[in-house]
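Engineer: Structures given as structure tokens follow.
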Structure P
Amino acid sequence: MTGTPVVARPKSPTGGADAAGPSGSRPGAVRPPADPRARVIRWLAGLGVLLTLVASSAIGLDLPTLVAGAGDVANLLGRMVPPTLADPARIATLALDTVLMAFLGTVLATVLSVPLAFLAARNTTPHPAVAAVARGIITFCRAVPDLVFAVLFVRALGLGVLPGVLALALHSIGMLGKLFADAIESSDAGPREAVRSIGVGPVRELLNGVVPQVVPAWVSAFVYRVDINLRTSVVLGFVGAGGIGFALQDALRGLVYPKAMGIVLVILALVAGMELLSVAIRRTLLAPKNPRYGRDRAVRFAVGGAAAALLVASFVRLDIDPAALVTSVPDLLAVAGRTFPPDLTTLGPALWEALLQTLAIGLSATGIGVLLSLPLGLLAARNVAPHPLAYGAARTVILVVRAIPELILAVVFVAAVGLGPVAGAVALGIGSIGFLGKLVADAVEEIQPGPAEAVRSVGGGWWKVLFSAVLPQGMPSIVGSGMYLLDVNIRTSTILGIVGAGGVGFLLFEAVRTLHFQVAGGIVLLVFIVVLLIERLSGWIRAQLT
């Protein structure tokens, strides 16, 4: 029997018959395989909106409150104008002390982080158990906020810059130790094996086979950390740990708002100048070497000499005896020992309510930050901005916000709208613009230009290019950055209570002030556990997007 020949129908990628194409497409068209990251992004977006709404409702943050708060903040800013500097010489001295504290704290952290990094890296650790302990120390230093360390160290050593420097150093180990260890693990094994083949010892093997490879990454991390520590050292004065923050707190407590605005502008100029300087230093030190000229070596030598001179000047100007870095350890250990065993029962339900409030502040702030940062970050991307003026304005806003520490924003909002978590959530949300806005802009500038050019070639306008070519490429990085922002905001929200902006920070500050160190130990333990869990969760989610 003859008839129409049977033709095998093309199978879909999943193994079935014709893949059903979209409506109107020709029969037999195969759907492009679904991107699993898109499903994760949609799930995260929906969950994020839900959690933000629940958290905002829990702390009383809604649209009418935001509108009323905006009016209160505008009134407060009006009372701060025109800014004044009653004692410019004193402010300049405190600003210099702040810069030197940031630099010295970073140097001490680097000295402590290098051996920890070698112990924590899988390819240089003497034993997996040693690596686990080293990683645990690094994680602990990163999870406990620097201001928490400062509060405890001020109680142990008294008021002054030394507790601030030590607090900066200890917290910086959390970042530098991790980045240093990651750089070691990423190093090429070839040079190390070549050095080992000539029979040198393990120390020479690391110095000659590993260190030359990782120094550029270490230098970049060091310079970036100085920039971060400058922002942090600005607010250490709020707990008596030295720096220009003390003068700002004094002006705000005295309701001398024009003076406070003058100090804020000094801080803004200080941090912005340091950021520009750090960018220039990284470009100078990490630029490709020119084999024809000795200029690169001379520049690196000059920068190294300047750093050594600045280190000596830091000890002299801050009046810190280098021996005190060692002799103060017993006092710090004594205070740390008094936090054990941690007390989680004395405060009762108030502790758990404050902890939940801290989580709600962090979640609400992240939602506000994403809402504000996404459009601003897109305008700050050179390849997306519709006009150079829009690009310049967006970058300026991001730079200005990044230059103002979140705790200062919290102080301003507490003064404007009153004590409570609303001030903390709004302050953190606005502060997130400087962090997430830059990450969004950087992620969008790194996308492939091909899809956008293809959309433009068929007549697609700016909006079409944005939604069809830009956001689909940049969204995985943006979502990953948003998860990291949540991690940072939860960590930061634990200290806002020190200035009355809600959360467990107020309970912690009061516990230390009243010498209830075991209660303080319980709060620090809870902060560590919460931040660690959030960090692990955000790290897992970011891994699903890569």
Structure Q
Amino acid sequence: MKYCELEGASMPIDYLLSKVIIKYWRGIDNLELDLRPGFPSVLIGTNNAGKTAALDAIALALASAAFGGQWSPDEDDFYCDQQGRRSGEFIIQVLFEAKDEAGYPAVRGVGKPISVHGVQVRGTLKDGKAKHQRTLLDEKLQPILIAPRTALSAEDKVKWKEHGVNWTQYYARLDEISEHIPEVWLFRPQEIEASLYIWKRGPIARLSRLLAQRFLADKWSIDRDDGKKTQMPDTLHKAHAFFREAVEKFPFWRDDMKPKLEEAIARYVGSKAKVDLRPDVQVFEEWIAQQLAVSLATDPAGVVTPLSSMGDGWQSIVRLAALEALSQYPSQMRERVVVLLEEPETHLHPHLRRKLRKVLGDLSKNGWTVMYSTHAPEMVSFDADQVITRLVRVGGSLISNCVHTDAIAASAKLQSKLDERGAHDFLFSSGTVFVEGRDDGFACRYTFDATDVDIDGLSISITQCNAVSVIRAFAAIAKELGIRWCALTDEDRQTTGGVNPTTEAERRRIEKLRQEADIQVQWPGKLEACLGIVAPNKALPETTEPLLRHPDWRTNHPEYYATVASIAAWIDPALKI
């Protein structure tokens, strides 16, 4: 826990990042993202929907290394509408939340301390010149103005007018609370090696620092070959002191190089110079940190290879392993870290993507802020704590819809467990057909493939729900995220001639969720009846395929054809099958 001093009292600073507000930044005209503690934020949407821009905005506001001192905005960082009108400013705010006033960081000039409730970046574009300013926000979310000195009285202003002793207020800067600002990691697919070995921030760097700190602080010992123990770290500190003394007394340095260097410097500065070599223990610690193993063998008998010489796939695995290792150290979890990942699934096959999703969930649950954009169903789970935000561009504006997985119906959570990939595929679609079972899904897919309806090219999913009651739960998710849907169910007629009341009730519940772009469709009777398959036989794929492969399948099975044709028309009215 970190502390700051407010009016003489030592108080814990304990705040969370609560919200991100982005206006007129790149392709985003207006976007608000709530950051829920313990829930990773998952951004989904088509390419160019604004996912990367949102991650970059947070990194910029919190002064990530990706937006260091040399960065400055250009014209393309300012929102441009469909008419080509470019905004003259952008605003990015990252807001804080604490249980009480003492939990916020604070700044102070003349007067009382002012608690910091957020960080803002404001960019301006005027006469082709772009610039930006990062400021701290007060409780009213206004930039904090600091007065460095007491104001002059009216009389003194006149008296000392020509002396330049007045003062100018300035906006509080992020570096004034740098000790309490999170470390920010922004990982892009093309920067895996840099995030592991080059940057001073990231999971390997953090593990390295932990190793170095513990190496020089823990009480431990080495069992020597002669049976004696060498006590650590006392021996290390003694060795360091001996090394410092040895360097100072090295004859070539003491009697030759040092006097020559001091004499040369003295000629330039005009006075006697003194030069000392004092290897600092901090340098020793940094050296240890750099030595964290970055090589491995792919099997116990293999040759150890530097990871920098391995492919992106192996480096992705190392980053995953480092993140998992960090999640097991409570001391590291107490530190504020913001992890922003663009398509972290890149280079990982499906089961490692699911593992990464779980590791990121653990980091979030333990206190870090985690947000990632993804195109991979494996990175989403209805059964895990996540906030899923779908970004859609409509008429030049950005529309966001959000669902919190703890509000999802239990039936959808169960289906998510049963079908790890297919249950989430529809989140990435422009529209989805919810079917009850595998056989319904196969029949639709086969028919669309055979009639050249490219549902993949049209971003249409066919999602198996296993029961009509689960269709209702999935339709609710689709509604929250703004995804249009078609619910395909059996009419489910009983032997007495009426429709099963349970099925009928479920369809009424589904209907309550339906919006203008959504439809419900039924197989007359059921799929088997439409295809002329007589009980006890079922419409299994091996039974269905020969029937639908027949050149006269439309006239042989008119009810089936009419039902699938209505789904095709929902996908695109211009489609004919």
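Engineer: Looking at mean count of other Cβ atoms within 10 Å over residues 368-375, point out which structure of P, Q has the largest value.
Structural biologist: Comparing P, Q by mean count of other Cβ atoms within 10 Å over residues 368-375, the maximum is at Q.
Engineer: Which structure, out of P, Q, was mean projected area of the Cα convex hull in nm² calculated from, if the result is 43.7?
Structural biologist: Label of the originating structure: Q.
Engineer: Output the label of whichever structure in P, Q has the greatest value of relative contact order in percent (Cα under 8 Å, 6 or more apart).
Structural biologist: P
Engineer: Continuing with the same structure: When mean count of other Cβ atoms within 10 Å over residues 104-111 is calculated for each of the structures P, Q, which structure yields the highest value?
Structural biologist: On the way: P: 23.4; Q: 17.9.
Top value of mean count of other Cβ atoms within 10 Å over residues 104-111 goes to structure P.
Engineer: OK, next. From which structure (P, Q) was Cα extents along the principal axes in Å, for residues 144-327 alone calculated, if the value obtained is 68, 38, 28?
Structural biologist: Details: P: 68, 38, 28; Q: 84, 53, 34.
Checking each candidate, the match is P.
Engineer: If you don't mind, another one. When helix-only ellipticity at 222 nm (-39500 (n - 2.57) for each DSSP H run of 4 or more, over all residues; to 500) is calculated, the result is -24500; to which of the structures P, Q does this value belong?
Structural biologist: Matching structure: P.
We did not get these values from a lab; they are worked out from the coordinates using the rules stated. Bear in mind the structure is a predicted one, so any value in this text is a computation, not a measurement. Cβ atoms are built from the backbone, for glycine too; each structure is taken alone.
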